[in-house]
Structure P
Amino acid sequence: MRHILQKWLRWVCWGGLWGLPCLVVAAPPLAALPAWPPPPAQPDIVYVRAISGPTDIGAQAPFFTRLANSITGVGSDSKKFARPFGLSLDEGGNLVVTDTGANAVCYLDFVRKRWLRWTEVGNRPLLSPVAAVHHGQTFYVADTGSGRVIAFDEKGRVQFEITNDIARPSGLALLGDRLLIVDSQLHQVVVCGLDGAFISKFGRRGLAAGEFNFPTHVAVDARHRIYVTDSLNSRIQVFTAEGQFLRELGSPGDGPGHFSRPKGVAVDTAGHVYVVDAVFDNVQIFNEEGRLLLDFGEGGSGAGQFWLPNAIAINSRNEIFVADAYNHRVQEFRYTGRE
């Protein structure tokens, strides 16, 4: 196709149309997308796109909603992210986002191109939703402002609430048929059934292995190991599925391999551990033994730059989503390195 177009341009410019020469101005080359490590090295992480609102995933409101919006002047901007904070992926690879700037939970259905959004459930407003997960017909949201985890369906109907043994829920993750709840105020992880029934808990305040100092985020890998961001101890702690301590990653510091304010944590299919640092405005990648492999990102508002990033989620295709809170977007990257 390109060869045909070049021949046509030569015909036009040298007499094929009016018999007069013309000047063809070459378009400037497209800027390369950010990648880490940078060229000429073979990249392991590449930037894909930014997601700020429904149109970025091809979602459209129903016809009559769009008609009403055109009359009232309300546009899709009202559904754009204000301050995306928490992220998780469901079994179908769809993204659940909590938006603390709008006190909303959003569900990005990539396959059916739907963007669902709730600012209240059960006719009660969400006060400060910081984390959410989706399983089957149920969404679970950690509403730290009300000190509870709320389970609701797609229509916003409350199914049940979890209030026992939690004070300030800050992180959620699914582990098979169990729900993991990180409580930053009680410095513990609470384990419940998917029906909200209490099963167990582990952790207490302290500096030792298995103890926490304001934990915030939690993730689970393919081998059912639990990763907890021990925020003010500047480390990631790793546990068995039963809550037994295995090891820790990172330590306080201001250089590579250290943390200042660790936030979201996730694991890719190769077992690499990704940790977001809100102060460094980057993501650090470690191997299973805790050795730093690579970091990507820096402060700013361009592609691959962050402003107080928070959560991270990785799907089975090693597509990486990072909540870039104060740039009002979720950035998507892809791991292209070897397994």
Structure Q
Amino acid sequence: MTAINPIHRITCKSFVLKTLGLFLLLAPALSLAAEKPPWCQALPRPEFKALEKAPSADPWFEVYKVQPGVFAIYEPHQSEEVISYLIVGSKRALLFDTGLGIGNIKKVTDALTRLPVAVANSHTHNDHIGDNWRFNVVYGMDTDFTRASAKGSTADAQAELAPGQICGDLPAGFDAQHYASKPFRITRPLHDGDQIDLGDRVLKVVATPGHTPDSIILVDEKNLLMFTGDTFYPGPIFLYRPETDLKAYSASLMKMNALGVHIKALLPAHNVPIAGPGYLPRANQAFLRVMRGIETPVAKDGKQEYVFKGFSFLLKEPIPAPWKQPKKTEKKKN
């Protein structure tokens, strides 16, 4: 039997201890990376499988060709599943929303078109304006809410990185600690009824306040498309923030329903890049029932969710049922 050098024995023991210590140090991080949050375990959603996937210049995004001249730029690694749209005409292009600002959406649009790209936002919540600052031309609704949002914010942005909100890895070099919505400059005001001419493609701006005071949709009448922003998408629609106006939202759904008669496809800002226009009358009628207090919500994360097939409305408080005067009982005559 060969004698073991005591120094060799100490060295081996030291190596084993260091290796074990390193494993214990890295184990939580490895476990976290391997474990996907429940919301992203079934991705990609079936609606994406029917679309042609295009190359993405930034791995944070996935790009899908919805139809000629329309690209859905999807963020599948964050729970909001934000979808921005690059809409290309013959002379210029419009980017409808710029996402969370975690990846670089301008790298993506630069690779998809050589035309000049302007930005318009479905509304100015942080998950739709994250990369506005990268663009020279930014349309904005003429509202105080829009101007306040253009100053940037930190709290809402940081909430997007909370535990369970990220699926996979954040981009290399991303500074999570200082992540915020950066300020941007509105260069061109927008109003209800305005038209954005891209050359052989005209987008009509329709004000749909409710989710926020500056919510809009875009209607492409020639191609029968409606870009619905957050006013409607299949999934839980958030209607609980201080800036939300439920009566205005109900009126906006009615407006969209009337416009949807001549539309063949909805292009929402979350979850799926294309949905059938049949959702509009259903959503309109469903929310009317909510507002009349004849639907019963279920509690969800401290809020009230009104659940319907394919979508739901998430409110801060339940809408009370209509008060009914008790029926009078006639006194029996002796």
Structure R
Amino acid sequence: MLDKNDKRLLSELQNNFPLTVRPYHSIAAFLKLSPDAVLRKIREYRDKGFIRYVGAVLDTKKMGMKSSLVAMAVPSDKIKPVSECINRYSEVTHNYLRDDEYNMWFTVSARTAARRACIIRRIKIETGISKCLDLPTVRTFKINARFCLDENVAFYDSNSAAVPVKTCLRATNKVLAAVSRPLEIEARPFLPIAASLRTNEREVVSMIAVCKQRKLIRRFGAVLDHYKIGLKTNALVAWAVKKEDIKRAAVFMSNVPNVSHCYLRKPSCEWPYTLYTMIHAPDRKRCGAIITLISDGIGNTIIPARILFTIKELKKTRFNPERKQVCL
């Protein structure tokens, strides 16, 4: 169970991670704690699974990746082999089992739309699953998987650094892969990254700040496990919103704190939904209340929302700019 001090520290790590050579010392000074105590607690959070990692969240769209959400209707006796086949692809970073006829949902990101389509075709052939939805991203309205633990900590992207945003490094895939590597929970966490790039820690910190300015890095800080921190229910909700109402509805959805993601995706004849939200809540009852709040707020929809509760996480990995691609 997290107490108020745990929530305060986790919130600072998530929302206001300082881009300095000794970031954990800076957090300790702000919270009036000893650096050793802060490092000890962060290691504990990591070991218990509250923190997935501390580091960069990359913006794959800004890096030129073409993404799609794919859903398959997988028979219950084939879930394991099908998921294993899908998860072998490095282009698949997320895969979830959900309570719907279309029960396996995964993301595919590739450098071209043609390669993305080829990967999806290959997966369909290899798995033998013909009932499949390919839902390419048309527009991203919100991506912000930060969770409210402490009402006294504001959600703002400070990452304030006492160093100028200048660097000799170039934002190559190699550099992006290095600076987005999960940080060590040590007094000088940027030191291993600096060594791998044959530079110094201040250059690494400056490079991260430059990547944030250029929106290649969406945010930098702790990525929390929503289930471990008490948000044990999450649902993908598909909304069939009229074309003329999409922008208004998306703005309303994006302003709901429990909504971490909001996308516009291309509908199809058999799947008429256009807007997609990810909703996180402590339980299904409160998740339902949030869905009702959104439904009342956006008004007219073509048909009722389709609610897909997550049953199991099958794969969740970080995007690696230097990942090896499968030869097709």
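Of note:
- Here Cα Rg over 2.2 N^0.38 Å, for residues 147-258 alone was derived from just one of the structures P, Q, R, and that gives 1.28; the source is Q.
- When helix-only ellipticity at 222 nm (-39500 (n - 2.57) for each DSSP H run of 4 or more, over all residues; to 500) is computed for each of P, Q, R, the one that comes out at -7000 is Q.
- Set P, Q, R, criterion mean count of other Cβ atoms within 10 Å over residues 211-218: the highest-scoring structure is Q.
- Looking at mean count of other Cβ atoms within 10 Å over residues 51-58 over structures P, Q, R, structure R comes out largest.
- When mean projected area of the Cα convex hull in nm² is worked out for each of P, Q, R, structure Q gives the greatest result.
Read-outs throughout are calculated quantities, based only on the coordinates presented, and are distinct from any laboratory measurement. Predicted, not measured: the structure shown is a model, and the values here were computed from it. Cβ atoms are built from the backbone, for glycine too; each structure is taken alone.
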